[in-house]
Every structure is written in structure tokens, then in C-alpha cells.
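*Asks:* Pasting the structures here.
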Structure 1
Amino acid sequence: MWIARIKYRHDDCVTMPKVVKHNIVAYASPGNATARGGFIYSTGFLLLIGDESAKKGFIKDLRHDERVTKVEINGDLVVFVEKARPGREVFRSRDIICVKPVFCNPKDGHEYWEIATWDKKFISDFVSRANRFGKAQLLSVKRMALSDVYLLHVAPRLSQKQKEALGLAYKYGYYDVPRKVELAALSKKLGISGQAFSERLRTAERKLLPLLIERSLQ
């Protein structure tokens, strides 16, 4: 199959501006789309990573968005339905397989897609149609056997405490270069010892590391 990686930004997106506003990481997976009454109703799935207050702010804004007709929350998993004019179904093409959750990066405001298709021309079609709503940049295209398909429910499972530690570390710049905060300051925000915070963070990192390394080597 043909595998492509795409960097994409569209400012009228239902979710991405909210991801940036609340500085949370989101992994998205497009669901089905149906036409009704001159509109397209599209289901979307989001896995949120960040501190609890930021996630609550994101969900509140999503519920108040007039384009969103339904929202269901289960822990860090968000399921929603977006109402839009015809054309947006390009992101749910029958000719395209979304092989990994879409990475929504709050640092640069872009979505990072990885798609697969039997015919290379569908990649060009996807990028061309996506550019009607924003700016799509093709990062890479290669022909290779599809080795795996990642869905949100098979993402590394983190405990609530591990998610909280990871979200705080990301929010306050622990992973920035140069580092903006130290573990001692982060642990104080949770009212726990530096050792306890470090253990939670390292456990979360060990669970996520295989996925991150696999992405970086592509």
C-alpha cells in the first residue's frame, strides 16, 4: 500500500483551536459521516492528555460550540458529532485508511495524519481537497506493506495519576529545551514528594516510549 504522512492546519476546525487554547495534547480518530437535511453529521473520537482543569476547559468549549450537536465523555475519551456543510467528508474518504490516531499538537497548532491507500492518486486527491479548508503539507509518501493499524483504544493505558503527572510536565515545559521547570516544582503542585512524582512520570514515559520511538523513526 501507499503510506503518507501529512501535516495539516485549518483554523475553523472544531477541535484544534481548543487544543491550542487549553494547551492539551489530543489524539483524534475520525468516525462515520452521514448526510441529513443538507448537512453532514460526522462522528469524531478524541483521547485527551493534559491536566484536569485544561481538559475540563476544552470539554466545556466543545459543548458550547454550535457546530457540535452531541458530546459524550468517558474519562479521557471524548465522542462528539459535528454538523457541517457538505465537503468535510473528505476526511472520511472510503479510499483512505487512517492508520494511526491523528496527533493534535498544541505547540504548533497542526494535526499530523498518517494515511494509507491502495492507489497513490488518492493521496494527492486527499491533500488537494483538504487544502480547500486549510493548508495541508505532504511530509512523506512511500510504498510499503501496512504493518499495523493503531486505534485509540489500543493506545498505551496510563493510570489517572500517571496522566496527571505527564500532563503537568508537558504543560509547564519540563520537556522543552531548555527545560522550563524541574521535578521538585511539579511535585509541589500535586503535594507529593519529588520521588513519587518522578516514579509516576517515568512509568508513563516507559509506556509511551515504544510508540514515540516508532513514530520518530518513520
Structure 2
Amino acid sequence: MTQATTLRIGSGSGWWGDRVEPAERSARLGKLDYLCFETMAEATVSAAQVRKRRDPAFGGYDTYLDDRMRAVLPHCIANGTRIISNQGWIHPLGAARRVAQLCEELGLHGVKIAAVTTTDLTGSICELDLSLLESGEHVSTLRDTLISAEPYEGVGPIVEALRAGAQIVITGRVADPSLFLAPMIHHSAGSPTMSRCSRAAAPSATCSNAVPR
């Protein structure tokens, strides 16, 4: 199938505290193919992990997830706009389940939702053969004080989800450009330029976030 040469990608947020109204307007009037939300920072991940330890009831995902999704879901589904968002923070599967609930509440049935769950190594990093750059010691020396370890994921899992037909893709910690590169790579499958972009946006295991208490 020949794909259109124009791909319209909108930004629903550039950080956690962005207003919801511009995203709703873009979803309603932007004639978008994709609407992407970027809500994470290094501090966001650590703060979410700390809060989760103190408050087991905390969902682990963007605290504005409901507000943002309620505002844009009806327009996006009606207009055929796919959503890519890193609002999953430290629990993308939980966020995806919540989005599925919201879809049902809004009468949007059969929406295909994917979660990228490869971005949290907190429970396994101490078993890997890694050394700390600062001291040269094995990473397992952090076992008793480690709060979180999340590498930046690349475009791969997002592209896979889009190819599988996902209308909404919820991720945890991914490299910011991946949110926007993924739909371009998916849309331009086979393009030499996009193949190079895909390799450039590979995941980085060296950007883990290990914060002592």
C-alpha cells in the first residue's frame, strides 16, 4: 500500500506540568496522525520510585494521566489519531490498563493499547555484569541503597507496537526523540534514511538512574 507523503505529528505535552487544553485542541482540530506526550525527566523517575515505596496505593504513572486521556481520547479515536506517550513512568502496564478503563468509560470499545515494559531494571540490575563508572565497583554494591535503575529505551518496541496495530502506545522511560521517531520509522518502512534513524535511536543501557537513598 502506498502511504501518504505527509505525516502530521502533534505534541500533547513537553513535561509533566504542561496544560491539558492545548493537547485537547490539537486532538480535536489538528487533523493529526499521531499525538505524542512527553512527561518524564530523570527526577520524575526517582521521585515516582520513592513515592511508590512510601505510598503503595500510588499507581506509578503520570498523575495527570486521567486528565490528559479524558481530554484527547474521544477526538483521537474519532479522527484516527494514534497516541504515543511515556506517561507510564515506572508502571507502563498499569497506565495502559487505566487507559483501557477510561476508553470503556468513554464508550470507546475495542481500542488496541500496547505497553512498553522493558524500561525498569531496578529488580535485576544488581545481577548484571556491570561496574560503576565512579568507583569501578560492581553494581551489586548498590543493592541495599538502590532506588531505581531505568535505561533509556529506543524506538524498537514502539515501532513493533505500531506495526501490530496499536492505536495507543504507553511507555516508561524512553529517549525523548523515540516518541516522535517511532511513527516516522513505522510510516516510512524500508526508507534508508529511517533505517539509519532507527539505528541511531537504539536503547542506551549506560543511562541508568541509580540513586542512593
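Bear in mind these aren't lab numbers, they're just calculated from the coordinates by the rules spelled out. Just so you know, these numbers come straight off a predicted model, no measurement behind them. Cβ atoms are built from the backbone, for glycine too; each structure is taken alone.
*Asks:* Comparing distance in nm of label points 7 Å out along Cα→Cβ at positions 130 and 170 across structures 1, 2, which is largest?
*Replies:* With respect to distance in nm of label points 7 Å out along Cα→Cβ at positions 130 and 170, the highest-scoring structure among 1, 2 is 2.
*Asks:* Another question about this same structure. Have a look at 1, 2 and say which one yields 23.0 for mean count of other Cβ atoms within 10 Å over residues 162-169, as calculated.
*Replies:* Derived from the structure labelled 1.
*Asks:* Looking just at relative contact order in percent (Cα under 8 Å, 6 or more apart), which of the labels 1, 2 belongs to the structure with the highest value?
*Replies:* Looking at the calculated values, the largest one is 1.
*Asks:* Given structures 1, 2, which gives the highest value for distance in nm of label points 7 Å out along Cα→Cβ at positions 10 and 74?
*Replies:* Going through 1, 2 one by one, distance in nm of label points 7 Å out along Cα→Cβ at positions 10 and 74 is largest in 1.
*Asks:* Moving to a separate point now. State the single structure among 1, 2 that was used to calculate semi-axes √(5λ) of the Cα gyration tensor in Å, for residues 26-65 alone, giving 30, 11, 6.
*Replies:* So the calculation was done on 2.
*Asks:* Can you rank 1, 2 by FRET efficiency 1/(1 + (r/R0)^6) of positions 34 and 146 (r between Cβ atoms, R0 = 25 Å, to 0.05) and just name the one with the largest value?
*Replies:* Greatest value across 1, 2: structure 1.
*Asks:* From 1, 2, which structure was Cα extents along the principal axes in Å, for residues 82-121 alone = 36, 17, 13 calculated on?
*Replies:* Of the options listed, only 2 reproduces it.
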